[in-house]
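There are structures below to look over.
Here, each number is a calculation from the coordinates, and none is a lab measurement. The structure presented is a predicted model; accordingly, all values stated were derived computationally and were not measured. Cβ atoms are built from the backbone, for glycine too; each structure is taken alone.
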Structure I
Amino acid sequence: MADAHVREGDRRRFDLDSAISQIESPDIDGGKTRWTLPRGVHNLSAAEVESSQRARIFFGVVHSVARKGYTATTIADICGLAKLSKTTFYQLFPDKEAAFLAGYKAAHEELVGLLTRYRQRSGSWSDRMRAELRIYLAFNLSNPSLAKCYLLEIHAAGGSAWEMRDWGHEQFAEMHRALYERRRKAIPDLPELPREIFLAVIAALEELVCAYLRRDQVAEIMELLPRALFLTESIYSGHPPAVAALQLAMD
């Protein structure tokens, strides 16, 4: 019960600082991720050493790709920012693409962790959706290099990157579907929605952020919250003409 109380307190305390990514800024987590490994003999495990090296490579990927673009970024660029040798890089990843994809997966899981940790367990559906959208937008606001790397430059990274993006979108869509099903319990007249609708909403929300990133309006990302809410309410509120159109298409 004590752990549950702490988690509820964490949810109430969410603020923009809570959204700072350990991938974009790996030295913020109180030493859990070691940026500088000790020289000579040390008592770190192989797993701790590898965790540090991977964190530094992800840092190099995110910041180099955000500055130069995916295509122009080289392994030398990544290693220079990571302060690691190419030999160390190749011990962990076969190429730039593999490091980029692993970084995307780590960033996605970090964001999902935030959404889970600070998820509201009570309140109206709209309040709960608003809280999740706020976390999503805050994550992009607080980590502009990560956002540029994995929302904009992923389009230059090829088919495997698109598959990884689809994997991420599927997870977010499932989170929306689960939240929508809770709303349907309270409003039984709401229609069952096909999975493509949830995927479309996730893609649209991402595009809202991408538009601001492309226009260098990162500092203004939080102003998207009411627009994002308008989008989700428009899709998930079961307006009669929309329901009629969905039923017509499904008949």
Structure II
Amino acid sequence: MSFLQRYLRGEHEQVWADLRELGPSVRGEEVFEDAHGVAVETMRRVRSNVEAVRRRLDDAGYRFKEPDRVHVPPPADAGDQLDNFEQRHGPLPLSLRAFYEVVGTVDFRQSWEQLVGWNERKRRAVPTEPIEYLGEYDPLMVEPLNCKRAAWQADFGKRSWFLAPDECHKANYSGGDHYEVLLPDDSADFRIYGMVMSDQSPFGEHFVEYLRETFRGGGFRGTVEVREGRLAGRSLPDLDIASRLADGLQPLGVSNAQGRLFET
């Protein structure tokens, strides 16, 4: 079967693992159309989830930081814009290009007027409702390609292109590195540069994996775990509202970073 047929049959995670293993050869004539089909189908599901989560957040009384930017669908000339971008900076990974082609841009950050940070919660005598601090759990955000925050990463010989602030900056704290993609990248998917997962690497999850886990958290990826003074991955929001937001969303895969299986 083709990659797309396998993906539609439910082999979501394995298909993406196989596509990543191909490296640059994923752009070969005999594979590219099939791989691009998987990327587009994946992002079609992502867009459906984005639209569903936005409605649910509105209904729950969640206030967005930038109401006009919560979800901006791709413009009619998105393909031309992406072609021009790639002529300047080299190829985008298939997953990211498909995101811009199908989903557009997303900004689920919480309004800082509604968001009650953990420092303030400790000082409050009245308990805070979870909706008031949901934005601390790394809300989904992918900036447009015309964002000007790009820098050269000499260690890797590539340009790092800005995707989003890290989870601390999203919640109005001082934080670490931003989430970025290193370009050029002619593979199927990429690991997010600057996404803190451990003390050993500046790279976090693959982009598709990040999206999958984010929707398991109802649009929120969750917080960094610290065990015995060391970073030890991420945990999804342990909140009832996150479970309600995630209920019934389109499946992107079935396993988490620790390897345990979850039906989605």
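When distance in nm of label points 7 Å out along Cα→Cβ at positions 120 and 152 is computed for each of I, II, the one that comes out at 3.2 is I.
Upon calculation of volume of the Cα convex hull per residue in Å³ from the atomic coordinates, which of the structures I, II produces 152? Display every interim value, and only then the final one.
Values: I: 152; II: 140.
Of the options listed, only I reproduces it.
Taking mean count of other Cβ atoms within 10 Å over residues 96-103 as the quantity of interest, name the structure among I, II where it is greatest.
For this comparison of mean count of other Cβ atoms within 10 Å over residues 96-103, the top structure is II.
A value of -21500 for helix-only ellipticity at 222 nm (-39500 (n - 2.57) for each DSSP H run of 4 or more, over all residues; to 500), calculated from one of I, II, originates in structure I. Matching task: 3.5 is the computed value of distance in nm of label points 7 Å out along Cα→Cβ at positions 24 and 184. Pick the structure from I, II. Clearly, the read-out refers to I. Among candidates I, II, the computation of distance in nm of label points 7 Å out along Cα→Cβ at positions 48 and 104 that gave 3.3 used structure I.
Name the one structure among I, II that FRET efficiency 1/(1 + (r/R0)^6) of positions 16 and 200 (r between Cβ atoms, R0 = 25 Å, to 0.05) of 0.60 was derived from. This value belongs to structure II.
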